[in-house]
Structure P
Amino acid sequence: MRFTPRQQALGLAAITLAVFWPTLFAGFVYDARLQIVTGDFIHNPWNWLPVLSFGVLGMDVLDFNRPVHLASLMLDAAIWGREPFGYHLTSVVLHAANVVMAWGVLRGIRRQAEALCYLGAVLFAVHPVVTEAVCEPTFREDLLATAFSLGALLLAMRHDPAARGGDRWRAIAVAACCLLAVGSKESGYAAPLLVAIYWWLCRRDEPAGFWRAAIGGGLAATAAFLTARFLLEPDQSAIFELKPEYPGGSLAAAMAIEPRILALYTQLILFPINLCADYGLYSVQHLPLPVALAIVAAAIAAAILAIRADRRMALAIAMIALPLLPVANIIPIYRAAADRYLYFPMAGVGLAIGLCLDSAWLAARPRLREIATIGCMAAAVLLGMACIERQKVWAKPLALWEDTFRKNPVAYTAASGLAEALREAGRLPEAEKLAREAIRLSEEKRGEAWATLALILDGQGREAEALEAVKKAVDVEPKLADPEGRVRVLAMERGYAEEWGRLLAKRR
C-alpha cells in the first residue's frame, strides 16, 4: 500500500504524539516551577507589547534575549494559566511539527528511497536525548529555534524560479523565519546559513535574485537581532546576579574540556545511556582527553567522508554542527553541557540517517540496505522505549533530582534539588542528609542550602538547630532576609518563600 505525503506526515505526527503521550500529564519541574508557577511576567498581558516589539531585550527579565520563546509561553499562560497540561501539549505538538518538517526537508532532497527517508525522521522523533527540550516547557526555545529554521529551509525549497515577481513574498517569509529563529534562541542564527548551504548544493544554477533576497534578508535580520540583543542587554541584573563562568575557570581550560563535551554528545546520540539534567566534569570522567580527541577526530573524518560520498550530507552535517557553536563554551554560558543543546542537532542526525539510507552506495547493495533498514527500525523501537522511560524522570521533581544526583553526585545543583524534593515529599531525614551534602559541595558558600537545611530541621521539631541554620543562611547570603525580594527576581519559589518567611520571623 502506498501512502500519500499527507498520510505519511500524519503518521509521523501520530508516532511522535504516541511516544510523548505520558508528558502531557506530567507536572512542572526545574525552571518551569519558577518561570511559570512563581513568576508573573508571562501572565501579565501588559507585557505583550515589549515582547512583540522586542523591547524586552532591554529589560531585566528571565529569557529577555529570547522574545519569541517568551511570546510562546505567554500564549500558553493566556490560555492555561498555571496548569501544566497546556504547556506540555504545546511543546509536544511543536516537536511533532519539527519531525514532520525534518521529513519534509528529507523528501525535498531525496533521490529515490522516500520510504527509507521516513526512518530518519522517526529516529529524530523518538530519540531520548530530545526529552529535556520537549518535557520542560521553559526549555522550549530549542524547539522554536529548530521549527523556524526548518520552516525557513522548507519555504526556500519550495521556491519556483518561474514565480511572478521573483517570489518576493516567499523571500520575505524566509527572512522572517530567520528572525523568529534567532529570536527564539541564539542557535537560530543557523537558519540563513542552512538556506545558503541548500542553495549552494541544490539550486545555484537558478536565477539568483530570490536567493540573494532570502539569504541576504535572513542574514541581515539575524545580525540586527544579535546586535540589538548585546547592545540593549541591561548592565546590571537582579535576576542574573552570578555571571556564567568558563568550565575549568578560563578560556584555555574550557577549550581543553570542550573535546570531552563533544565526545559526550557523540556518545549520547549513539548510546543514550547516561542522560542527565546536570552535566559536569564527573559526567565526562569516562572520556579522558586522548579518548575524547580520538572520538571527535573520528566524527570529523566520518563527516568529511560522508560529504565526499554524497554532497547532500553537507546540509545534514551543518544542521548538526552550526547549532552547537553558541554552546561551545567559547563565550561563558550557565550550563557547559545539556541535553537540550542537542535538540536542533538531532534534526540534522535524522537528516543524515535518511540520506544514508537514500545513498547511491546503499542502493547498489540491496542486501546491505535491507540490513541497515531493519537496524534503523529496531533502533527506533528501542529508542522509543527509552524515550518513554526517560519522560518519567522529567515528570516530577523528586524523580528528576534522584536521577540527576545518582548520575552526578558531586553536583551542588543535584544535591540541593534532591534535598528540596525530599523535603516536599516529607522524607525529612533523607532530605537533611542531602542538604548537608549540598552545603559541603558548595563549601558552605551557598545560602540557599543552609535555608533548606533550616526548613528541614524545623520540620523535624529541632527549632534551636533550625534557627542556627537560619543565621548561617542569612550571614552567607544577606538577600535571603527578604524572601519576597527573592521571589520577585525568580530566585525562590513562592511556597518556599512563605515557609522561609515564617522561619525568619521565629528568629526575629
Structure Q
Amino acid sequence: MKWYFLFFFSAINFLSQTSVAQVDIRKLSLENAIEIAKQQSPDAFNSKQQFRASFWEFKSFRATDLPALSLTATLPNIQQTLSPYLNPDGTQSYVRQQNLSAAANLALTQKLGITGGSIYISSGLQGVNNFNAENPISYMSTPINIGYIQPIFSFNPYRWDRRIQPLKYDQAKRKFLEDVENIAINTTNYFFNLLQAQLDQKIALTNLHNYDTLFRIAKGRYQLGRIAENDLLQLELSFLRAQANVEKASLDLDNALFRFKSYLRIKDTTGIELIPPTDISFFKIDPVVAISQATKNTSAALDFKKRLLEAARDVNMAKLEGRFDAELNAVIGLTQTGTDVIDAYKNPLDQRQISLGLTIPILDWGVARGKIKIAQSQEEVVKNSVEQDIIDFQQNIYLKVVQFNMQQNQILIAAKSDTVAKKSYEVTKGRYLIGKMVSILDLNNAQIETDNSQKSYYFALQTFWRSYYEIRKMTLFDFLNNVMLTFDIKDIKL
C-alpha cells in the first residue's frame, strides 16, 4: 500500500508539473510579436521620443505666429556715482549723483512673417528719486505706444521657415511611420532567427534519435558480419556529431530566445513557441504604382524638397546679408510726467517718432560676392545630389518590388523541395533498415538534404515577410489591403 500511494502521489505530481509547463508556454505568431514590439521595444520608445521632439519643435514655431506678451522691469536701480555735467557756459564739470529709479514696461508684440517686420503696443512707467534734488521724486508715463519696425532689404528667415518647418513636421510624421515599419522588419528578423534556432534544435534531436537507432542496428549487423567496420565507424561518427549538434543547437536556441525577448522586452520566464507564418495571401505589386506611392508618401520625398528649399534659402541669405540695408522705425503714442503717479497720467501729451536707418557697404574687398558664389555653388551641388538620390530612390523601390514578386514562386519551390527531400530520406532510411544496398554516404547525404531543405523553406518565408515590410516602409502603403499607412497622433502621449 505504501508503494501504491507513493506511486500515486508521484504520478499526480508529475502530471501537475506537466500541466504547469504546458500553461507556461506562450504561443506567438509573427503578427503578435510585431504588435508587442510596436508597443514596448526599445526602437518603439526611441521613435516616439523623436516624434515628440519634432512635434514640440513645430508647435513652438507655430507659436511665433501668435502675439507675444512680455513684461520688463527694473526694480530697483540704485546709483551713486560721478557723472559729467555740461555747464551753461559750455564747460564740463562732474557732479555727484545719488538716485533710486525703477521702471516697468508691458508690451504686446506681433511678428509679420510676410514682411519680416513687427508691430507692438506698449505701456510703461518710470520713476526716479534724486536724493540731492530740491524736488527729488518724479515720474514719466507712456500710457500707450504703438510702434512698427520694418527691415526693408534684410534677409527674412521667418518667410523661409514658414515653408520649411511644415515640411520638416510632415517629414517627422512620415519618419515615425517608417520607424514603425522598421520595427516590423527587425521583429521579423528576430522572430525567424528564433524560429530557425527552434528548427535547428528539432532537427538535431531528430537526427540524434535516427543515428542512435541506425548505430544500434549497425552494431548488430557488424556482429553478424553483414557490414564492414568502416560503415560502423561512419555511423558512430555521425552519432557523435549528432550529440554535439544537439548541444550546439540548444545553446544557439537560448541565445536566440534571449535576443528575441530582449528586443520585445518580455521580462517573464515563460517559454515561447513560435507559430510559423505559412498562411500567406500572395499578391503582385506594380513597380510603377509603388514608385508613385513612395513619391507621394515617404519622408525621403519630402527630404528632397526640403534640401532644395534650404539651398535656395542660403543663396537668398548670402545675397541680402552684408549688402545695402535699411530699417524703418515708427512710433506714435502718449506720454506725460509728474511728481506722483496720478499726475504722470493726467493730460498726456502726444509723441511721435519716425526714423529710417541705412547701411551702405562701400568696400568689402569682394567678401559679400564670394559668399554669394559659395552659396550658389552649394545650391548646384544640392540640386545634382537630389537628382541622383531620386534616381537611386526609384531604382531601389523597383528592384525591391521585382524581388518581392518573385517570392511566391520561391516559397512554392522551397516547400516542394522540403517535401521531396523528406520523402527521399525516408525511402533511403527505410531501404537501409531492411538491409538494402544503401551506403552510409547516401544516407548522410539524404539527411543533409532534408535538413537544408527545411531551413531553405523557413528562409524563403523570412525573405517574403521581410520584403513585405520593407516595401511598406519604402512606400508607406499597404498593398495587401490597398490602403495608405497612417497613425493617430492621439496614440502618442505628447
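Points to keep in mind about this one:
- Entry that produces 11.7 once mean projected area of the Cα convex hull in nm², for residues 244-427 alone is calculated, selected from P, Q: P
- For Cα extents along the principal axes in Å computed as 78, 49, 47, the structure of P, Q it came from: P
- Given 11.1 for mean count of other Cβ atoms within 10 Å over residues 236-243, calculated: source structure among P, Q: P
- Distance in nm of label points 7 Å out along Cα→Cβ at positions 340 and 364 - structure with the largest value, from P, Q: Q
Each reported figure results from applying straightforward, stated rules to the coordinates on display, with no laboratory input. Here the structure is a predicted model, which is why all the values come from computation and not from measurement. Cβ atoms are built from the backbone, for glycine too; each structure is taken alone.
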